[in-house]
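Participant: Structures given as structure tokens follow.
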Structure 1
Amino acid sequence: MPATFPGQPFFHYAHEQLHVEDCALNTLAEQFGTPLFVYSKAAMLSALAAYQRGFAGRKAQICYAMKANSTLAVLQVFARAGCGFDIVSGGELARVIAAGGDVTKVIFSGVGKTRAEMRLALETGIGCFNVESESEIDVLNEVATAMGLRAPISIRVNPNVDPKTHPYISTGLKGNKFGIAHERTLAVYQHAAALPGLKVVGIDCHIGSQITEVNPYLDAMDRMLDLVETIESHGIAIEHIDFGGGLGIDYQGDTPPQADALWAQLLAKLDARGFGQRKLMIEPGRSLVGNAGVCVTEVLYLKPGEQKNFCIVDAAMNDLPRPAMYQAFHAIVPLDTSAPSAPTALYDVVGPVCESGDWIGRDRSLQVAPGDKVAVMSAGAYCMSMASNYNARGRAAEVLVEGTKASLVRAREAVSDLFASESLVG
């Protein structure tokens, strides 16, 4: 095995044991059990630092897109580092508050905000709503007017730019559910600016997730700046421009640009078009946490077959939904390389859930035996936040590592937790 992993420098082998920072993962698995999510605080802050370098000297606000991983301790790391938050529900707003986040740096995105969520966000005093439809604009105006307030809004524009990513995580094409059609933008801004309960403060776009090329960003920026010029020529001031997030990470030899290198190109375009002093907002998610986490799982059984060999582990699609949902690749590596316990064989790595779609990796070359533990790499984003209790399985425990210190930040769910809010009928 390599000593380190591309994109995950805070995970490495030392004395033939896989470590996160200065903690051996085998030791953590013995202490906390499996399946187990383990995160590196240094990896999160290192990823954030690339954005901070990219925006040095600029008026910019980085808002962590917390749908990628909404664990309170993860939010706390970013709150203490000065981040705002991009939320998509009232529950996420409550998590920001519980983690000590600054609500004035919260952006509320999402296509289906309820009136109750709007009221909560207005009462709390969030920084901005990213509104996504004309009907949402009218409802938010009604809610804010009834409260005697003006809701600060940024209208999300659908620029019809192909992000060159999986169709389920593409959000900026005409066929996607997000945002206002590019052609309707001016009329919608004029309507919003005339409403008493709204205050137009910005413009927003987000074209997708796991983007590994620069050109989609450059294309989207050009279209956004064209719109800003048109909107402001009609007397509507745009205080900030929000370019969303979506920067990818290295899962399987992917080569996304580094955040600071990406923004050097984008800022050069902003400067060239005369927008260099405009306030900027961005909402990175996966690129801050994806490569900061792994899922440790134990091999339960090896099941040879005529067409496939199966390595059955104790993590499943309810813990790691990305492979089943997106056909996503995650590297799978042993925790201990000192003395391989079995010959090398090709396996499909699968979980205990009763679905044929419950797989973690296809056709993986592994030297494993029952009782061995492996790490599913790059599992910090869209794994625990999308986890479920399917098959009445409790969600995994989570540990945050800082150097030699490992803190349990989410206890493993007990079976009794799963039905604590349910009742039998007489």
Structure 2
Amino acid sequence: MPLLYDIATGLYHAGVRAAAPFKPKAKQWVDGRLGLWQRLEEKRGALRGCLWMHCASVGEFEQGRPVLEAIKKERPELPVLLTFFSPSGYEARKLFELATHVEYLPIDSASNAARLMKLIEPKAAIFIKYEFWYHYLHALKRTGVPTYLVSAIFRPSQPFFKWYGKAWREMLACLAEIFTQDQASRDLLSGIGVKNVLVSGDTRFDRVSAIASSDSSSGGEQSLLVAKAFKGKRPTLVCGSTWPKDEALLLDALTRLPQQPKVIVAPHEMDAEQLRNIEARFPKPLVRLSELEGTDPANIAATLGQEATGTLLVNHMGLLARLYEHCDLAYVGGGFGDGIHSLLEAAAWGRPVIFGPRHTKFAEAKGLIDAGGGFEVRNADDLRAVLDRLLNDEAVLAQAGAAAAAFVRQHTGATEVVKTHLLGAL
């Protein structure tokens, strides 16, 4: 495994570097890692004895965030190293106030893992959901650092449960405790002899509940007022984390609705080409959020807020979780690609959530469908029918929204379970 793993890792990194001149995200990935060891060395004194939390990207960070916040509330003096694999995660949270330092994860090699352990001497490490890095996990175990996997979910198709999965099972043995989202994951692990497992639930429920019950953050307050004014009193659909396939489906369905709602679109990738495509095709009048910032919301309400239809194109990151407050229902993208994005952000506000068919890896999708607050669509006809039913029957819309909110409330509490166990190691 180590040799094959190192070859595969090397080929992946070589591929990213080759793509960097042509792909902005690959360039970010490469450029972001330049000088990372120098930055870590400069923070060496401040980081020694830290809690290290590693996340793949923004979504995983939102899962780990409530745990980190709860621990820092109890141990405010504890230094924290927060690392990300992806540029989108790093860029979105590089100024996170509870972290002593935010950094890209150095390439997973035996030498890098040993170097990082010597440099920061962590007291404990938290990996979120799917993060399995062979050399880092083994280095943490060798140095006696208790390591925890939080909000994990397992499926029979994963290598851990295959005849060839010995090295993957060895990574599980590096973990002091595995906190799973559900009993099915615990049962799978038990079947291969892994006993250090606790069903805690998913910490994302705590995070989205906190967002929905708190005041708007100062950083996004003006933008949220713009969204509220744009909506006015008209039925409004927020399309969150959309990809081109989602946008094509939405356009097909929306044009065939007897009465179109207002639309707020927050694409997953905000590159110039995708923004221009949305701008050209979605219902008019269409305005970018950035064009309205600084405008008196009363003026927006008096003009765009009175329009029967129209589109607000959100061209800023970091607002989506709160934008769902200013809609009647939500469409969440990714379900026609690699997998849906966060449904819980919308459900926490009591909004029915619509999504594509690629959601089998996400337990919350099935939970929302079963509860009556989530709706799977496989094509534009399905989407048109769901939108028509929800937008034209206030009782059905209210019932679905209440079901979504209740589903979230019923699944909070994972953070307290995880925090209680981790504090003992710190």
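Just so you know, all these numbers are worked out from the coordinates, no wet-lab data involved. Quantities reported herein were computed from a predicted structural model and do not represent experimental measurements. Cβ atoms are built from the backbone, for glycine too; each structure is taken alone.
Participant: Of the structures 1, 2, report the one carrying the highest value of mean count of other Cβ atoms within 10 Å over residues 54-61. Walk me through the numbers on the way to the answer.
Facilitator: Numbers: 1: 14.5; 2: 21.2.
Looking at the calculated values, the largest one is 2.
Participant: Sticking with this one: Starting from the value 18, 42, 33, 7: which structure in 1, 2 was P(r) over Cα pairs in 10 Å bins from 0, in percent, for residues 214-277 alone calculated from? Intermediate values should be presented prior to the final figure.
Facilitator: Working: 1: 18, 48, 24, 9, 2; 2: 18, 42, 33, 7.
The value was obtained from structure 2.
Participant: To which of 1, 2 does the computed value -14000 (helix-only ellipticity at 222 nm (-39500 (n - 2.57) for each DSSP H run of 4 or more, over all residues; to 500)) belong?
Facilitator: Details: 1: -8000; 2: -14000.
It must be structure 2, since only it matches.
Participant: Looking just at distance in nm of label points 7 Å out along Cα→Cβ at positions 46 and 390, which of the labels 1, 2 belongs to the structure with the highest value? Walk me through the intermediate numbers first.
Facilitator: On the way: 1: 3.3; 2: 4.3.
Comparing 1, 2, the top value of distance in nm of label points 7 Å out along Cα→Cβ at positions 46 and 390 belongs to 2.
Participant: Quick check for you: by FRET efficiency 1/(1 + (r/R0)^6) of positions 38 and 110 (r between Cβ atoms, R0 = 30 Å, to 0.05), which of 1, 2 is greatest?
Facilitator: Details: 1: 0.55; 2: 0.90.
Answer by largest value of FRET efficiency 1/(1 + (r/R0)^6) of positions 38 and 110 (r between Cβ atoms, R0 = 30 Å, to 0.05): 2.
Participant: Quick one: distance in nm of label points 7 Å out along Cα→Cβ at positions 30 and 142 came out at 6.2 when computed from one of 1, 2, so which one is it? Mind dumping the intermediate values first?
Facilitator: Numbers: 1: 6.2; 2: 3.0.
Structure of origin is 1.
Participant: State the single structure among 1, 2 that was used to calculate relative contact order in percent (Cα under 8 Å, 6 or more apart), giving 20. Kindly include the intermediate steps, with their values, before the conclusion.
Facilitator: Details: 1: 20; 2: 14.
Label of the source structure: 1.
Participant: Out of 1, 2, which one gives 0.95 for FRET efficiency 1/(1 + (r/R0)^6) of positions 262 and 342 (r between Cβ atoms, R0 = 35 Å, to 0.05) as computed from the coordinates? Don't jump to the answer; show the numbers that get you there.
Facilitator: Numbers: 1: 0.25; 2: 0.95.
Source structure for this number: 2.
Participant: A value of 0.35 was computed for FRET efficiency 1/(1 + (r/R0)^6) of positions 22 and 366 (r between Cβ atoms, R0 = 35 Å, to 0.05); which of 1, 2 is the source structure?
Facilitator: Values: 1: 0.85; 2: 0.35.
Here the read-out was taken from 2.
Participant: Taking distance in nm of label points 7 Å out along Cα→Cβ at positions 70 and 382 from the coordinates of each of 1, 2, which one would give 1.6? Spell out each step's value before the answer.
Facilitator: Details: 1: 1.6; 2: 3.5.
So the calculation was done on 1.
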